[in-house]
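Okay, got some structures for you below.
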Structure P
Amino acid sequence: MDAKIQEFVSSKRIAVVGVSRTEQKMGNGIYKELKLRGYEVFGVNPHLETIDGDKCYPSLAELAGKVDAVVICVPSQQAALVLRDAAAAGIKKVWLQQGSQSLETAKVAKEAGISPVEGKCILMYAGEVKSIHAFHRFFAKLFGQY
């Protein structure tokens, strides 16, 4: 596992930007699964008050100093703004979930001095892997991509 990924998954308090009212959304799955794997997880969505009975935060600014890292699960058009918010909140460990990265996010990350994890699913690396992710991890290791 690469050092940047190892550093990220060693974080204990992680914000997930992109939780929603739609149960099937990736942000919700990541939020729930990280909680099950023992992380202290904070949902971020300006339109929700709670997620699974937990307080949901309107922005990363409200979590400044309370989280070690952030997983961004929003469309690439919104992800650049979230990266700026992360930098302003002092959050340097960033995971851009697939679909969140773009040329603009790469530019913003570079300007902010953030080197995000990109093109990989957090659920393949953060703790015990279940279901389809176990299958993916096996092949990633087999082909030296883990």
Structure Q
Amino acid sequence: MALLAVLVAQMSAPAPKPGHALITAAPADVAGAAGKKLALGVDVAPKSGVHVYAPGAKDYIAVSLKLDPQPGLTAGKAAFPKSEEMFFEALNERVPVYQKPFRITQDVTLDRSVKAGSTVAVSGTLSYQACDDKVCYPPESAPVSWTVTVQ
């Protein structure tokens, strides 16, 4: 009977998202002062044997971070680390990729009118295309969010 209960629980549990990279806001809780710039981070860890395309990859969908518009917050430009160059012999081309874990940083500036002691919820979407040695998977996206405590 106990085994049946475990099986039923497993069958009714939502299936994990099959993403090809682990996406994490880093850190998820941040502190910043009104009128000042602060950095938000997103850690991206491609699964073993998988790469994601880096900015500058032509004819491929490069990883990108887009923040949702938020009153009291101005987003700067996302900064990406240096990528690796991968040579695709079959196509005789070199493409910038990430195969190892990396961090994207996103500068944001809190409006001067944001009150000390308040919190600002920041959300966005990380989009990317993952491939392995044999196949490129459909483009994926993952939500990211941070809570900014105003000092």
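At-a-glance table
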item	result
Parent structure of the calculated result 1.0, given that distance in nm of label points 7 Å out along Cα→Cβ at positions 34 and 82 is the read-out and P, Q the choices	P
Mean count of other Cβ atoms within 10 Å over residues 66-73 from the coordinates reads 24.0; which among P, Q	P
Ranking P, Q by relative contact order in percent (Cα under 8 Å, 6 or more apart), the structure that comes out highest	Q
Entry that produces 8.2 once mean projected area of the Cα convex hull in nm² is calculated, selected from P, Q	P
Test item: helix-only ellipticity at 222 nm (-39500 (n - 2.57) for each DSSP H run of 4 or more, over all residues; to 500) calculated as -2000, pick one of P, Q	Q
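Here, each number is a calculation from the coordinates, and none is a lab measurement. As the structure is a computational prediction, the values presented were derived from the model and not from experiment. Cβ atoms are built from the backbone, for glycine too; each structure is taken alone.
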